[in-house]
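Below you'll find a set of structures to go through.
Taken together, the values in this text are just the output of simple stated rules run on the coordinates, not laboratory data. Just so it is clear, the model here is predicted, and its values are computed rather than measured. Cβ atoms are built from the backbone, for glycine too; each structure is taken alone.
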Structure P
Amino acid sequence: MKYQFLFFLMVIISCTKPLPKAVKTLNETKESIVFIAGFDEGDNTYYTNAKNYFKGQGLKVIDNLYSVAEIVTYLNENSANVYEKVHIVSHSNAWLGMSLKTSKNGERITVESILKERENNNINVLKSGVTHESKIIFHSCGLGENKALLEQLKQVFTINKELNPTIVASSFFNVFGGKYAGHYLAKPYYGYYPTAESPGPTALSKEFKVSYPNQKIDWFTALKTRKEASLGEPYSYKFNIPVEWEFTFDDSSEIPLLKNRDEIMDWVSEDAEMASTLFALQIPIEKYRWRSKIKGNTLYIKGKTTVLCVLEPILEDNDASEYKNLDYKDDSLYQIL
């Protein structure tokens, strides 16, 4: 008999009483507020760049609240203000969703974690700070693709049926602190290889061309370019996704001897839970570097893939010398609920 435990980690280098309308409405107050819901690690300056951008716009910035529950509480406790726009900046990705937490000591936001926190009454009902004219704008890369999660966030920020703020999030990447613009959107394209086993830019550019045959991008140049070289030109960055499982056996003699990469992949593929996890990630199993280790009665399986992300800045349709205007009413850029 064996007992299986799954651990998964994603690293990004590289998301009071109701205020009567007669007292204060958006016709009287046009304020906006920004919540920088995270902090930078390593050489990543995403949150710092966002903070500087919004401060440069003259907006009030709060940078010490990292969860939905804390943001809701802040808005409730500062009920004298009604905001036209509530900006929430949080990392997000196509694999694990947002880094924003449900509550101060809670989990990362997912559909399941929000439902659980709401059922346990760990998130207060939003009672003030916005009206039906307000917009709550999530600056979280790719969040607009996850409509189910946005629907749950909509529920969290609902005042009542008459006074619902609009929820806004883009399917594209948010870039802050760019060379030619303080904030713009970019379309992402993804490629993968086993970590530390890159086949080189020529082979990788051919893979991108096969994956995205209709895109007129110089993939070789984009993969060799790590920051904006010129306005509107695609560039790339990379990060790693590690996965790890532990299997504990009653007897060490039951542990399979996995001698090489192919045997590890076969074993992973035959296990329903591991195969399901990899299927959800939508990254081919052969794009991971696989390792196994036995310690006592425990078998450790580790995989790591490097993600190459090519970003293509979105430009104005009739002017390739200008970044696309960030109009929060533009449904070609944003999912709007």
Structure Q
Amino acid sequence: MKSVKLIGLLCFVFGSTLFAQAQEIQTPTGTVYKLALNWVPEPQFGGFYQALIDDEFKKQGLNVEIIPGGSGTPTVQMLTKGVVDFAIVSAEEILISNDKNLKNNVVGVFAAFQKNPQMIMSHESRKFKNIGDILTNEGYLAWQKGLSYSLFLLKKYPNSKVKMVPYLGGLTQFQKDKMLSQQGFITSEPIAAGDLKIPVSTFLVADEGFNPYTTVLSVRKDFNKVHPETVKKLHQAVSNGWASYLKNPDKANAFMAKLNPGMKPETFKKSAEAQAPLIQGSDGLGKMTESRWAELIKQVKELGLVKNKLKPENQFVSF
């Protein structure tokens, strides 16, 4: 009987510990809000780190901890399960998550990238004009099959001739084979190719008609309902951070370079310059619209990624 009670006590303690970790951490200076990134510190998160080092969060009375991510970091799941208070996700992830968890919705708060940076890169010598040329000509394409953008492109170009091969990361394959094109981000792989003196042509997936918001600061809908002022203050701090970073990214880049020493300072600079036009959208810094969400919902539904009827106005918070 004692062993049963002991096991029960241990289960209770273990469960309580997990629950406590999933809640806001109480410190002498107040509540610490956890913000999870879906990748390592790089310019795509520049405005968030700028807000941190400029004390924009503290000016709003918030104590925010930014948690770096990595390959495959499940930020949307971390958010829905309450492991973190805020997370960086993509717009499609919000829709797919909300389609599966109708009672535990996630909403976007601030969309850093107004134009999606996902692109396909080919060798300049092939003289391609767009992604359609890559897909409908002989050659090889290294990408991750099954991602939303790849499903969209295969639907748009059903008679593709290019041979799909696994994407292994980096530029080793690409550098060796001029018949190979590959996926990537306009803020990353083309810069690396330039450093290697490889002439390339780059084509944004957004220009093909698939342009989901990305690097979206998100929160659970129930959290926003209970703490709307906290979310509003966080939005303001992040807006200030991004506005400052776009004017001068040097300070935040230097800060992130210490957290991510594998990336050269010059690459931080080039990446920040490449992403700026994708962030400064016509709708305003970080802004989202019902029409953009409605279009994305229609597209992901046609691709079979969501089944339920999702309302665009329920996918984001407007400020």
For this session: Given a value of 20.1 for mean count of other Cβ atoms within 10 Å over residues 78-85, point me to the structure among P, Q it was derived from.
Result: Q
Exercise. When distance in nm of label points 7 Å out along Cα→Cβ at positions 62 and 286 is calculated, the result is 5.0; to which of the structures P, Q does this value belong?
Worked result: P
Seminar exercise, completed: Structures P, Q compared on mean count of other Cβ atoms within 10 Å over residues 46-53: the greatest is Q
Exercise. If helix-only ellipticity at 222 nm (-39500 (n - 2.57) for each DSSP H run of 4 or more, over all residues; to 500) comes out at -13000 when worked out from the coordinates, which of P, Q was used?
Worked result: Q
Seminar exercise, completed: The highest value of distance in nm of label points 7 Å out along Cα→Cβ at positions 94 and 110 among the shown structures P, Q is in P
